[in-house]
Each structure stands twice: as C-alpha cells, then as structure tokens.
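The next part holds the structures, each set out as structure tokens.
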Structure P
Amino acid sequence: IGLVVTPAFIQGWFGLPQLGVLAAAVAFIAGFVVVLIYLYFYLGWKKSPMAIDAELIRNLKIDWKLLGLVLKLGIPAGVGMVVASLSAIVIVGIINRFGSDATAAYGAVNQVLSYVQFPAMSIMIAASIFAAQAIGARNFDEVEHVTRTALVMNTIFTGGLVLIAYLFSQHLVRLFITDESVVEMTETLLHIVLWSCVISGYGQVFSSVMRASGDVWLPMTLSLAAIILVEVPGALWLSSIYGLNGVWIAYCFSFCALLLFQATYYLGFWRKKEIRALV
C-alpha cells in the first residue's frame, strides 16, 4: 500500500492532491487502516479464533504470566528502537551540516531503501515466526533449516530488488526529487549504500531466529553495538574525510558489522546452546 500511495500522493497521480512530504505520513496511516479493515473481515470470514467478535471481547483478560513473558521479549526491542532513533537524530544532524540539498537527498535515499528493504523485513518476520513454531513443537533441527532458507530468500529477493534499484536508480530518485543537482547527489548516495541492504538482511535473519527462542538481550546489544560503535562514530569521522558520501559509507560498515556480530554469536555460541520452548 505504501509503495503505491506514497508516490501517488507525491506526484498527484489519478487526480489525487500533491501532498509533497506529507505523502509519507498519509501512506503510513492509510496502510494501517486498510490492513486493519481487511483483517477484520478476513478473520471473520475464516472464522479464526483471532476474529474480533462479541465472544472475543467478552473473554479479553490479562494473563499476568504471559504478560511478563511479553515484556521480557518486548522491552529489549523497545530499548533498541529508542537507541536507534536517537542515533538517527545524530546522523541527521551530521547530514544537515551539508545543507538543505543533502537533507533532501537523505530523505529520498531513505524512501528508496525502505522499498528495497521490504523483502528483508518480511523475511526476518517470517523466519522468526517459523523458528518459534519449530521451537514450540520441539523440532529444534528445523530451526537450522529455517535460518538457511531465510538467508537464501534474502539473497534472491532483496538482492534482486537491489539490482533493479541500481539499474533504474535515476528513475526511482525522480519519484521523490525533481531538482537535477539533488537527483545526481541522491543517485550517488544510493550507489554507495544499496548493496549493503543484502548484508543487513543477513544480519537481521540471524537476529530474528535467535529472538524466536527468547534470546533477546544479546542480539539487541549486538545490533546496538553496530549502531553506537560503528555507524555513528563512522559517520562523524568519514564525513570529515569524504563529505556527505562518508555518512553512507558508515552505513555500509555498520551493516557489515551487524552481520559479523550476529553471525559470530549465532554460529559460535547460540547454535550450541540448549534451546527451550518459551511456553
């Protein structure tokens, strides 16, 4: 939905108003609303136990033991998101030093990357779900198969989108930017960072599989280490040498560090641990 709605509102396709930067916010809200409505009718049609009906509402109550488990798994993710957001503020501050064109290019690059990374995010979620199901069924050997499959799928789908983005980078950038100098700048930044989306996807697969077993703190810490120890200082240092390009080079190093940290822990330690079902 976001893939279609965002450029549609930016360009004013099909008679829609041209909202400019507001298009991303509108697409974000529209995506959630449409999916929520779809799920309401779909789950009811399938007579799913999760269908929102009177019986479900009557039986809504707090399972305190389960709530504790949810908090145990959710708090590290929340901490990670807060730290990542704060780091992003620092990165934006660095980019703003290079002027408004650099800020516009940053926004356009992130828009393109968000589409390119859709497969990696979907694969990460699917890997976590399937790994959790395998662990819950005490079929621990299947976890390794899930990991390998997710890594291959990331190579094919994320790698395929990265290749397409390289081939049509100028056309993609022009969906969000019209100024020729900014288009050229954005295209250069995309060429620097696009390939590392595949590397980031690999790291996320390892992390998601480990989190499926309830091992959340160390994978989160490793992800934050890639941001705090590599991305932010790397952006500060490399931007002083290579200018704006240095910020995106730092992103590449950060994604590589993420894969190195997560893969090392997964292959060297986590895979040798005894895995237990959470419930």
Structure Q
Amino acid sequence: MGQITSLFVHKVTAQASAGVRTRDLVEGLGIDPDAPVDPSRMVASSDYYEFFAELAKRDPDGATLPLRTGASMRTNEYGAFGFAWKSAPNLHGSFVRAERYAQVLTNVTRYEIETTSDGVLFRLRRSGERQLGLRLSNEASIASVVAISDEVCTAPFAPDAVYFRHPAPGSIEAHVAHFGCPVIFASDKDAILVSGEALASPNRLGDAGISAFFDQHLQAELAALADDNGLEKQVKIAVAQTLSDGVPTVSLIAAKLGASGRTLQRRLSDKGLSFQILGPVDKVIDP
C-alpha cells in the first residue's frame, strides 16, 4: 500500500489561498489539523492525491498550489532526512541521500541520479495512475527539491531545465517564473537538469561526521520500515493458522506476533490499515 508522510498534508494546507476551506479535507485523512506535525505519521497515497486534487480545485490559484507548497519546504521539517541532506558535503551528496533514503518519507517515490551530456538529471519516479493529485504531487516534489537545494548551497541554485511527464496547465508562465528556467511538459521524464558545477558547490553546513551520523540513523529507519512492510503478511499468516479454531480476535493475533492488541492496531493504523475479519484470509487487512 502506498504511503506518504503527513508532513506534506500540513504543508499543502498551509499554502492554500486565504478563505479556502481545508479543515474538512485534513480531518477526512484522519489527521487532527490542530495537532503537532509528525513526519513519521503516514497517510495512504491514494487519499493524499485525492486531498491534493480537491484542495487545488477549491483554490482560486490552484495551478500554482504545488509550486507554493514546494517553495515553502525547509530541510529542518524533514527530520533526519533533512539533516542528512543539509550536512552532505555538496549538493551531489544531498542528491545521493535522497536516492538512498527517500522511502523514509514515502514508499511511492524514488529519486535517481543520471549523468548526461548536458549535465546531471535528478529524476523523480512515482508509481501510480497520473490523475490530477499525483501530477500536482510531482510538481510539488520537484519544487521542494529546488527549494531545499537553494537552502543548503553556498552558491545561488537554479536548475538548467525542469521536466514533467504530464501535459501543461493552461498557462506555464508561473512555472517558468518560479523555476527560472525552461519548463518542459509532456516530457518522457519527471526531473530537473543540474550542471556539474552546481552539484559540486559545497553545502553551507556540510560536515562529514554529522552526515555519517544521520546516514546511520536513516539506515536504521529503512530497516524498521522493511520490518513493518512485512506486517500485513505476518498478520494474514497468523489468522490463517488460527481460523480452524474460530474467528480470531485482534488480541489473539497480536499475542502470536509478540505484541499487545493495542500495539498491533496502532502499527496497522500507521500503515493506513485496520484489523477486520471479513471472511477470506486475503480480506483480513482492510485499507
């Protein structure tokens, strides 16, 4: 199941134009709009895309909502990922860390570094149908990369070109003005093109020791995520082994997995799932 950090929900909401209703959309995701932001809290990617699309439709300037959202991002909001990004020795090191660790923020997005004759492409790869919410999310992600790159670089940062696979909106003037470079829609990629010189520019707070510390922290986070990714399968197997004795309770299954019922429910909830017996074993976990 695709997941995206709830941090992005709060950031999109904060950039909505004045007077636009947002509270009902946030609550519809199961998030308290007044609660502190917790980047580790995840929402289902499909729900996030629907939220983003609906908010953009409500916003009179919805076409630039992803640009405003991306521009508002700062490294300290990303937790350990943000510290790893800013403490890398140079921008290339920051990109490498995104390539390695982006899954601590979402499991539907990957970044790749590709060297070309024109410079380096920093590619965004996101799974899913290219409906409005996903397209807006891609624009916000690219705008975020540009914003946090400029934040950490010692030299002013601007990409040489920006590419999106989806068709252009009615006007691209705002996009060109925002990125300060050619913006190509209906491309074969979602990416930014960056010069080798920009990538080699040292980061303001680059520090090998600090960078290594956060690398270790993020590696541990990825390992924990890998464990959680097997949770759904573990629950289904435990239920299948117990069904001959009748319909199992969540407490019984949790005990078989070495956890309390409350802990299992929380872990499932964090993944956007719930424990519910509906008959066949493959229906035990409901999204």
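Bear in mind that the values in this text are calculations on the coordinates, not laboratory data. In this text, all values refer to a predicted model and were calculated from it rather than measured experimentally. Cβ atoms are built from the backbone, for glycine too; each structure is taken alone.
In terms of mean count of other Cβ atoms within 10 Å over residues 93-100, the structure with the greatest value among P, Q is Q. Out of P, Q, which structure matches -25000 when helix-only ellipticity at 222 nm (-39500 (n - 2.57) for each DSSP H run of 4 or more, over all residues; to 500) is calculated? Answer by label: P. Compute distance in nm of label points 7 Å out along Cα→Cβ at positions 117 and 133 for each of P, Q and report the one that scores greatest. Structure Q gives the largest value of distance in nm of label points 7 Å out along Cα→Cβ at positions 117 and 133 among P, Q. Using FRET efficiency 1/(1 + (r/R0)^6) of positions 101 and 205 (r between Cβ atoms, R0 = 25 Å, to 0.05) for the comparison, can you identify which of P, Q gives the largest number? Checked P, Q; max of FRET efficiency 1/(1 + (r/R0)^6) of positions 101 and 205 (r between Cβ atoms, R0 = 25 Å, to 0.05) sits with Q.
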